[in-house]
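What follows is a group of structures, each given as structure tokens.
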Structure P
Amino acid sequence: MKDWKKTLVKTETKIIHAMEIIDQSSLQIALVIGDGDRLVGLVTDGDIRRGLLRGVALDEPVEKIMKKDYTTAGIEVSKEVILQQMKQKELRHIPVVDAWGHIVDLKILDDLIEMSPKDNFIILMAGGQGSRLKPLTMDCPKPLLKVGSKPLMETIIENFIEYGFHKFFISVNYKAEMIEEYFQDGSRWGVSIRYIHEDIQMGTAGSLALLPEIPEIPVIIMNADLLTKVNFQHLLDFHQSHKAKATMCIRDYHFQCPYGVIKTEHYRLTRIEEKPTHSFFVNAGIYVLEPDMLELIPKDMKTDMTEFFEKAIELGYETVAFPIREYWMDIGMVDDFERANGEYSEIFK
């Protein structure tokens, strides 16, 4: 039985400690208790990511990001009623509390229903030439380059399989026959793999217009040159909880200016900032789209995901950002490839 007591934290607990508890526990939640050990808040992965977007630091207290408006059940409520509440409110957890607000149990959706495979399409963009990785990609497409003991895209597929996904499309162009020969129909991994053939380079979104069927539920798109430990269940939960039409994963990027930056007012020198560090959120190459959003992608045209999102924003669709806080690396340069090989055994145990 899962021990929910290990997820208890105080209001003054630092966010980074709550994050560790969420990551290490199979329950994927931290329960915040206050005076008299009464339940006062919940913290999920989504709450932490929303806090990061607002600029909340990880060393601040968890009460800064905890959810104060949450659903609980009394000790007399049956499992059937709790499951019905979860489905109606799209919840994965409901704490059970006594008359004084003390938590006595934690009900989890996965424990109340039979786990089933996830039918979302996973679309891997593997058509690029990997020009920046030459000469490594002269005779081998980038997704088949070995990182650790196996091809990069095999690790990507296995990560998705861990979360129950089993329907894959791989968009191919450069050395497509090598990729198809290696992965075939996916039966070696117990999944289905089909291929989208780009007759021309169609960018990071264009080949989505070539899908042979329209999905009924959100699709996940990912560049096939990424090495990451992102939690794909958390990503889907985040997308659905915000009722988004399109979600872009983003990554915090720091850049240190190598010079002293000068501030002036007209000719007067007002301040010198020595080698300042600037922070930005950048596109991380992983996306979730609702099925009807695929209609925005023009047929037979090169289209990048950035163009697609700009169009979606312009048309007023709900577009959201999901900050990745897990391991993430874009295998774009030879240095990145060498670094990924050095880190692989520690990250992907």
Structure Q
Amino acid sequence: MDSVKEEVLILAVETSCDETAAAVVRNGRDVLSNVIYSQIDLHTLYGGVVPEIASRKHIEKICPVIRKALSDAGTALSDITAVAVTYGPGLVGALLVGVSAAKAIAFAAEKPLVGVHHIEGHICANYIENKELEPPFLCLVVSGGHSHLVMVKDYGVYEILGRTRDDAAGEAFDKVARAIGLGYPGGPKIDRVSRSGNPDAVHFPRAKVDDNVYDFSFSGLKSAVLNYLNGCQMKGVEIDPADVAASFQKSVVDVLVEHSMRAAAQYGAKKFAIAGGVASNSHLREALEAACAERGIAFYRPSPLLCTDNAAMIGAAGYYEYRKGTRHGWDLNAVPGLKLGER
């Protein structure tokens, strides 16, 4: 990619799930503002994200959030170079709110519109705090809906080495947390509770997929935890939620680290990054950092705030897509099942 010849300001919008977010990002790595309205407290009442409620709350909050992002950045719409927005994957109703708002703003302000893939945004979050990071590198994306092992060959050029065959890692965290009485959201609660638990108290399985050693499968692990809990209940055996949480988490982390380091060795990766909501898990971060250090691989991780859904990462991805020449028309639509690399 050629050198930067002008200052590019991206107004970014993210509404793929239950965070209403907007940001202003300069030249892909300098965040001037990053506003996030989280709906976690609302959805906790229902034990998980309710799509219809999420969509309605996005409608309510999208305009105030965008106005605050512009205000915090000290910019006007006339200063913006382009508008970037997540258009997939995600909840279709939630995505539609962000896409509609971004299209209206781009049309009214006569600015280019750039649609961004949500997973690409997570990967690009690494550029914000690691100014020196450039492709190629290997990236593990783990969140509530996605588990991907991706070779980042260049800006916007990806090869998926492995993906989940069933439950994503974050989804398994949520389901197990609910089963042991921790509630929603499961990831942060299991991370916290497991600190006081014994990770070797219960041996849970580490699933392997025969036809692709880099693919993930967590549904069997989830079932094993549920079966263990049911068995204890039937026998009248008291369980320690901290031990179950720690043992479950160790199983997930072991699989993620093993797959990642195997791929790093096969592909000769010298740089490794993590991304997505589960990438904020302290045990996973520590395990991957240690594994990379042992092998002489540079390790990169965004701050926890940039691991969860936010618009700054969409602004970073939008910048590189904009410089590649990516432009979308007013017919841009939400694509809830969008695959990485599709346009």
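Here, each number is a calculation from the coordinates, and none is a lab measurement. Keep in mind it's a predicted model, so treat the numbers as computed, not measured. Cβ atoms are built from the backbone, for glycine too; each structure is taken alone.
At a glance:
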| quantity | calculated |
| --- | --- |
| Structure responsible for 22.0, 68, with Rg and Dmax of the Cα atoms in Å, for residues 76-171 alone calculated and labels P, Q on offer | P |
| Structure from which 67, 46, 33 was derived, Cα extents along the principal axes in Å, options P, Q | Q |
| For relative contact order in percent (Cα under 8 Å, 6 or more apart) computed as 24, the structure of P, Q it came from | Q |
| For helix-only ellipticity at 222 nm (-39500 (n - 2.57) for each DSSP H run of 4 or more, over all residues; to 500) computed as -14000, the structure of P, Q it came from | Q |
| With distance in nm of label points 7 Å out along Cα→Cβ at positions 20 and 36 derived as 3.1, matching label from P, Q | P |
| Structure (P, Q) behind the derived value 0.90 of FRET efficiency 1/(1 + (r/R0)^6) of positions 68 and 244 (r between Cβ atoms, R0 = 35 Å, to 0.05) | P |
| Winner on distance in nm of label points 7 Å out along Cα→Cβ at positions 180 and 212 once structures P, Q are ranked, highest first | Q |
| Distance in nm of label points 7 Å out along Cα→Cβ at positions 44 and 220 - structure with the largest value, from P, Q | Q |
| FRET efficiency 1/(1 + (r/R0)^6) of positions 204 and 308 (r between Cβ atoms, R0 = 25 Å, to 0.05) - structure with the largest value, from P, Q | P |
